[in-house]
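J.: Following this line, the structures themselves.
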Structure I
Amino acid sequence: MQLRDALDDYKRHRDDRTRFPGERRTRTGRFSGYDGRLIHVDEDGSIRDFSYPVFGLTGIARSRFGVRPVDSSVEELESQTAWFDTQSNRQRYHEDTALVVTDHETEYGTVTQYDLTLENIHVTHFDTNGADASLALVAVIGFAPDGRNTRIGQLHHDDAIEVYHASETDYLASATGFERVRGSAFGGFAELLDETPTEYPRAEPEKSYDEDLLSGDSLCVIPTSEGKATVTTLLTTRATKSRKAALDTVRTATAYDGGALEHAAKKQTERSVSSDLPHADAIATDLRVLSLLTGRSGLRIAGPEFDPYYAHSGGYGYSWFRDDAEISRFLFDADRQFDLGLGDWHTRSGAAYAETQLDDGSWPHRVWSFDTTLAPGWANSRIEGIGNEYQADQTASVTAFIGQCTDRGDVLERALDGLDDALADDGRPVTCQNAWEDMSGRFGHTAAVFLEAYAASAASNTADLTERATERADTVYEAIDDLWVDERGIYALREYGDGHEKRGTLDERCDSATLALANAHRAYARIGDIDADRLDRLVSHVEQVIDELWHDGSAVSGLVRYEGDRWRQREQPHEKIWTVSTAWGAHAAASLAAVLTDHGDERADRLAETARELLALILPSGPLSLDTGYLPEQVFDDGTPDSATPLGWPHALRTATIALMDEYDLLEEQPVTADG
């Protein structure tokens, strides 16, 4: 997203009740891309690269497609073009692949669009045979090589265009060549500052030929052959591919038609999910989403980068070790239950964690998923050597995964060193940042993940580490009761930490992150005994937190993040519902039901029912899931999705919850539907 796009969006949506102006949203449309570019295909057929965080190249910043009769004159281009974003559209995935199929009902008839990303190539094929007239394709595509929107040049050929800056070069090719092509330069400062949004493409510019070619945007009229046309784009760098080789590659890819794309998509799909599995549609969607969000290194970004200018957030297109390791652990659990064939994913994750571990055994705030280098962040005090701006739960989450499913004893030993260094004498983690990255203190969630990390390490039977990890797990287990709030029957959000005027007192609010205590105790039960008092407190905590954070909006229901959360509310007076919090509630209830079942405790049935009710809200048929099956991070009361879409964390939680409930036969009853 370029600044001009952000400003244009700001002009369009600055007074909107549920849109944050200046963002590029993915609340509609679908993504395509495995182990390469990440392309968003909106419902109107427009395509954009969200590739930089996973691939390291920028690519397409904006686009628009339409059709016009073949006998239209140049002067009639605007008046005769039926732009797809002004038409009725229907979109779907082709079976269980990442091939996106969009049907456009235009004034001339039906046009079908196929989109598939193949590593660094994206293919867009159009079939106009459903139309009543002979049509030509009109395409406007704007590239941003090296993330630039200025100092860009174009080279035009009969059937291809090169757009370049310094390192990155982006290529566009047409199977049927170009009937007409011109660059499309943007206006000057006055246009950027004008309160009126800019139309795209701009009207025929009154600019010289050379100015027109010093931009990243091209307007192309593309003839069809037997009613079909294929457009391909390629992202590369001068260092990795010569111009001749790149042109040959992008031209060769134009041979794909609809049938060839369906075949390529099936071949590309890593694995299929058996229809015999419970909620197979949800699991298939979750695996597709997590594949889409995986970068070259094997690490996953939190979600598509919708806010690159940090206008309303701190960015999402990075790999957090908390999110990624939690996803890895959830996938490992699901794979163990359902035999999903994810062994290569687990191996790749373990290798990436080993590569990124710091000398002190901890992990940094966030890294780029395309090469694991340090990414912009604000919680790197372990690297800086001063302060407590460090998210200790991230290191604990990675440690839990390594202890659970790898044989990397060297990495695990250093990770335990890092955890021990962040453990205070009273048995709980020291002052640090929380999972939501908006507070400092000594958090219930951080203590929960430490307990799980030590328990998983102890259960790994790694030589010379079992006794040490068991001792630490016992210590944290005992210390967790320091956070108990008897009046509310919950474990506190945090104890106020160093530097806070309330240091040493408890923040007694409910926090959905503390629901992690349920699964942490399930892990601890493998190496230690959970006493009756602790079980009573866990039951009270999970039920009270879910009850207190439950919110009925006008169109949706679910759990809010924590009491008093005011982030990204826009005009809404109440905290927003979060899919990850709702999914966490379902997983926590299922985890505690599993623990209670193992103890022969009849309260397991009550928790299982709660798990089913919450799970129903995030299943593909539930109100918090979009028509695509995607789970957005947040939802307004009126049902409008917001923030990163799809967000990887709740997708992994959804599959892990299904697997856990299947393991303990908690899915016997039909889930509660959205309206009943």
Structure II
Amino acid sequence: MIKVTAEDILYSESILLKPGQTFDHERLSYIKNFETLDLQAVPGSGKTTALLAKLLILEKHLPLEKDRGVLVLSHTNAAINEIKDRIGQHCPKLFSHPNFVGTIQSFTDIFLAIPAYGIKYKQKPIRIDNEIYNETISRIFGYNKFGFVKQEKSNAIYYNKNFNVLFSYRFKFKKGVLQLVKSISGDALEIKTPNKRKEKFTSVELDRIAEWLYVTKLKVLEAGILCYDDAYLLADIILSEIPSYISLLQKRFKFVFVDEMQDMEKHQFDLLERVFIGANSISFYQRLGDVNQSIYSKALDSNLIWSQRSKKLFISGSHRLSKPIAKIVERFALTGCTVQGRMKDLKGNEIAIKPIIFSYNLDTITDVIPKFAEHIQNLIAEGSIVHNEKNKYEAVGWRKHNEDNAKICISDYWPNFSSSEKTKNIDYIVLKDYLQFCEKNNATLAPVRKSLLNGLCKILYIEGVRDEFSRVYTITKLIRYFKTYDNKEYEALKLNLYNWCVALKNEELDTTLSEIIAYIPQFLHCFGRQINKSTQFINGSSDIENVDEIEEYEHSYSNNGIDVKIGSVHSVKGQTHTATLYLETFFSKGAGNYESERLREQIKGLPIKEHLEGYKGGSVDKIVQSARMAYVGFSRPTHLLCLAIENSRLEKFANEIDKNDWDVIQIKKTEAEDS
């Protein structure tokens, strides 16, 4: 086992902490422990920093005996990039074979799904991507299938039109066969007659609908187009059919670290448990996270994540939260954990700004965010907040939009709010987007080149061009084709790609697009084709061309130098703000409709764990969901926490609110508005 010395700790502190800072006993206890365990950490605890310290120390001991490796997983690419950015230059061995640092999805793809697919189909899958999968299955679903008559096809289309299962149903591997299920962790897919159909399907017709769905899904799988969930299906198959595969993975990875464990879905949780946990496991498996922040997983009771470990460590001290905010946040912790606020200002003094409840009527709801900004300005004026360009002010809520005007959502507080997002897809609906949304800030031309080649592959896909095995072209296959087709054309393609990449890096979008469009006829000629079905894709206009300007306008409120960003609670998870305004919104029915109804006792001061132990009513799941959402939203700010509650709901318990915990500010209409 790894022995951590005082010199190791000093080394990691010198890289990860500011001068004069040191790791406290809670973090040291975790950093020094390499056994199988769980780490439950509060928001702003420096949990990931403690993990990075452990990895920095572990780097000194690489390579491990018998060429075993280290596996580091997290939920998102952003989290993995943070790890690489912070310690990559200090850990060259950690980021090379036999070690692996990546997302749970990439681990499953590389070490389980791709090998499983290769064993069954004798080749690699073409693409593991939800967008391409949805596009492919929608196309194959409508194809005629051998052995089915026209009416059976119509029945299947009618069924899907009513139940909309095409993009969500999955295969499950059970007792050696594939079965249809509603979702990856869902129950069996029930094939039934839609209520509006006057004449019920016969049992034979229902069976044929199921067969149509089965054959459709199987053909997409055989074509090598997988959705992300299919990777876990293939993982299940290879682990079931080759029992020794688990021991191979354990021999490969001696130490396994999973950060943000609470964000894992049930199938991801089950896979990791299956591979790395058991009486005979030779891997040391550590899971890090905060079960109270589990707002992503829908299929897994996140309490299960932490209930099976005999060894648990805790970090209760938060360097993000002030004492007044930590006192509030602690009440929403479903685990009943202690949350110690240790945030201090630049002078080393404790921050003592009291949280605020903004009470509003429906005719003043749009004044809530401006009032929040005004309060920040007042705190800056009195010196309680030191304003600088690094400060972040955010207004967040659970529900973005609702068609029912009586159900309050984020867009009621800020009518210009839009939920559109700019994402770096690998698949766009027009060629121009492959150019304008590729990654141009990278030190190399590789991301730009990849995006351009994806655009060319998309043209081949639309035109129906397939390889000798009737499979769609990937970048690798495209380059291989040109190498064997004609050396002159291959050299021309390479030169064009280089020139276009350089031009795009220099922001010459329109010129580059024109040159590519001019080249496409020559490109298609190499495949014996000409422009036909891809005209709209090649010449179409982007519908997200001005997304940056739209986002900035619709998602923020600015006044006197205070810029308040507006978004969902999910969008700010993991972030740190100077001030956060939590906007209560309607979310479903049960134990009330809003956070102030479901979490009234916690706002008054009763911890949620105690509340639920004595709770006699129904809809406990709604209360738990709301508590987790509030816990995440409330734990973002370092200085100021605010909560917006509609006056008719606040009046029901306003007199019971502890004035030592909250200040209540009533937002009233101004005289100018009344006139």
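J.: Given structures I, II, which gives the highest value for relative contact order in percent (Cα under 8 Å, 6 or more apart)?
T.: Details: I: 11; II: 17.
Ranking I, II on relative contact order in percent (Cα under 8 Å, 6 or more apart), first place is II.
J.: State the single structure among I, II that was used to calculate helix-only ellipticity at 222 nm (-39500 (n - 2.57) for each DSSP H run of 4 or more, over all residues; to 500), giving -12500. Intermediate results must be reported in sequence, preceding the final value.
T.: On the way: I: -10500; II: -12500.
Label of the originating structure: II.
J.: Can you say which of I, II returns 1.07 when Cα Rg over 2.2 N^0.38 Å is computed?
T.: Numbers: I: 1.00; II: 1.07.
The structure behind it is II.
J.: Assign the value 3.7, calculated as distance in nm of label points 7 Å out along Cα→Cβ at positions 165 and 429, to the correct structure from I, II. Present the calculation step by step, with values, prior to reporting the outcome.
T.: Numbers: I: 3.7; II: 2.8.
Structure of origin is I.
J.: For mean count of other Cβ atoms within 10 Å over residues 61-68, the calculated result is 13.1, so let me know which of I, II that is.
T.: Working: I: 23.6; II: 13.1.
Derived from the structure labelled II.
Since every read-out is calculated from the coordinates, none of them should be taken as a lab result. It should be emphasised that the depicted structure is a prediction, and the values quoted were computed from it without experimental measurement. Cβ atoms are built from the backbone, for glycine too; each structure is taken alone.
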